[in-house]
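In what follows, structures are represented as structure tokens.
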Structure I
Amino acid sequence: MKSGEEKILLSHGNGGKIMHSLIGELFLRHFSNPILNEQTDAAILATGGDEIAFTTDSFVIDPIFFPGGNIGKLSVCGTVNDLAVAGASPLYLSVSFILEEGLPIKELEAIVVALAEEAKEAGITIVTGDTKVVHKGKCDKIFINTAGIGSVRKEDRHIGKGQHIRPGDIIIINGTIGDHGMAVMGARESFHFKTSVISDCASLNHLIREVLDNSNGVKFMRDPTRGGVATVLNELAEKTCLGIEIDEPALPVSPGVTAICELLGFDPLHIANEGKVIIVATPEAAESILETMKRNKLGLHSAIIGRVVTDHPGKVVLNNETGGRRIVDSLTGDPLPRIC
């Protein structure tokens, strides 16, 4: 990233290459410290005895109501999932609202109710917050900022870092990809598709805890939100200096998402999810983990989608249905801004 006359673009917030360049070349350059430099979804902090996970997030989604949820539910799910994929059990949540003058109280209450219900479902307690109101036109209806705290068992503290990944490890996902992005796109653009797509927005902490309680073979977890599955796997390949191969026939994609992506020219691997977790596990534990996930309603369509390899280090390769292969890169550009 260059200085001078460069300006922030929408793509600086898409979770892909340009955003990671901004983080690495600007934020980390000035904020660098050993905890932040690990770049996990939640920081693991020592507090004298037990360890805690701490995360923060902001939500600017447009529209604020979408099939399968609203910005209130999303703000809980996004924060809870960032804690859970770090191996933590979510405990406490802060919620701050930036409200635009003129927002209907009825809409705000619907958002607050959904937020409260999802927090109760996830088992996380809202303990503090803040409210600001800005002039009409100075923000878009409502923005929400959250922070979350969770407890971490010592045996799980490595999970967000991916330090123990080795060739042969198996990649698992808990269901269909691209649902959230395509649901929001349809609502935003008022597309009248014959096939409906519902956001997968969900808190995954109970599913993840079931996996961790029943297996010690989990080496890494991450939720593929902005930038989608492709970006998470590319980050992992680059971080480990290993290759990753995924199998196109094994990728769970709903018929609705497939149809919309083909129509609009999107790749489901680059589309945001808000109720999915990617797990890297030992080969010996993979089938057991898959069975555990499928017993949970949020893991009914779980699948093994690939593996870690020694070939093509730092790159992700897709084996397609016709026997061909192609490199899958991280997201560039921003086809779906303000998706979360």
Structure II
Amino acid sequence: MDKKQISILVTGSTGYVGTVLIKTLYDAGYPVSALALPGEDVSYIKPYSQVRYADVCDYEALEREATGFDVVVHLAGIVDITTRNRAKMRNVNIGGTCNVANLCKMHGMKMIYCSSVHAIPSLPKNETMAETKDFDPSKVKGLYGKTKAEATRRVLEMTHDGLDAMIAFPSGIIGPNERRASNIGQMIVDFLCGGLTAYLDGQYNFVDVRDVANGILGMIEHWKSGECYILSGNVITVEQMLGEIARSSGKRMLRVKLPYWFVLGTSFFSEFYYFILRKKPLYTHYSVKTLRSNCNFSNMKACREIGFRARPIQESLDDMTRWIMRHFVKKIKNKYVPC
């Protein structure tokens, strides 16, 4: 079928992945519509899409605004490493996903659900984790991971009852083009502005947002109902990450590495401290534990079946740092300050 005849709707269109995916689909020749919350800034996606407004938690609004498409890419969700917003996170990440899945099943639309590697039960250290069909919230840690596991399980169950769906599992997302600072983006801002004076030991798997968008495009073009694909990138330590950010920005690398036991102990107070400051927390108990968890996710299936490729992480961090320097900080004399 001609690309111009395949209509695509993207929920969560103003988010990190959403803004990049919409332009990726537009550049690939697909007619794209964006679903945004009423009142959201859509200026940066409007040139590439028809914008519609609805909350995924409002089924009647979805019925009105999100039907008549060939494919719905469901990105809308709440990513939060804190323990706040429990009810809202469950309502959006689980309830909203079920609403979209039910709508797609009812109206014969294909669905791609963007889950997360946090939904995948962890294996012992150093074992490689590949795609699975076992999604049990009790087997994963953190509220975010549990909501993603529950939503993933429900979508997969519905594929046995008429839903034509696929599921993507990106790892930690980095790269340029974010409109609101992510946790990694905030870390770069704090590093540039002098608010970050030490770092902790740990590592995680990160993937470029542009590669995630290309991976979702590959899923659309190589459709296999019921399939799951891990869209992971490269494992990098916190020290290596900050070293790359320092190199890209010309700032001096931090010299102080805090012991794990100290960071873990203070993590219980970190969330409250940053809440008082009205800032994204640099770390929480959940994020500290995550940096010591197994993050060896295999993207071999995605590479083989949908043409997925992950670019070098140095390129992603360099582009992300330069983006943050242009859009999130300003230089006054010889110092950076948030803007």
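We did not get these values from a lab; they are worked out from the coordinates using the rules stated. Note that the coordinates shown come from a computational prediction; the quantities given were computed from them, not determined experimentally. Cβ atoms are built from the backbone, for glycine too; each structure is taken alone.
Computed quantities for the displayed model
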item	result
Computed 55, 54, 50 for Cα extents along the principal axes in Å - originating structure among I, II	I
Value -12000, calculated as helix-only ellipticity at 222 nm (-39500 (n - 2.57) for each DSSP H run of 4 or more, over all residues; to 500), assigned to which of I, II	II
Read-out distance in nm of label points 7 Å out along Cα→Cβ at positions 154 and 290, computed value 2.2, structure in I, II	II
Relative contact order in percent (Cα under 8 Å, 6 or more apart) derived as 17 - corresponding label from I, II	II
Structure from which 2.7 was derived, distance in nm of label points 7 Å out along Cα→Cβ at positions 50 and 130, options I, II	I
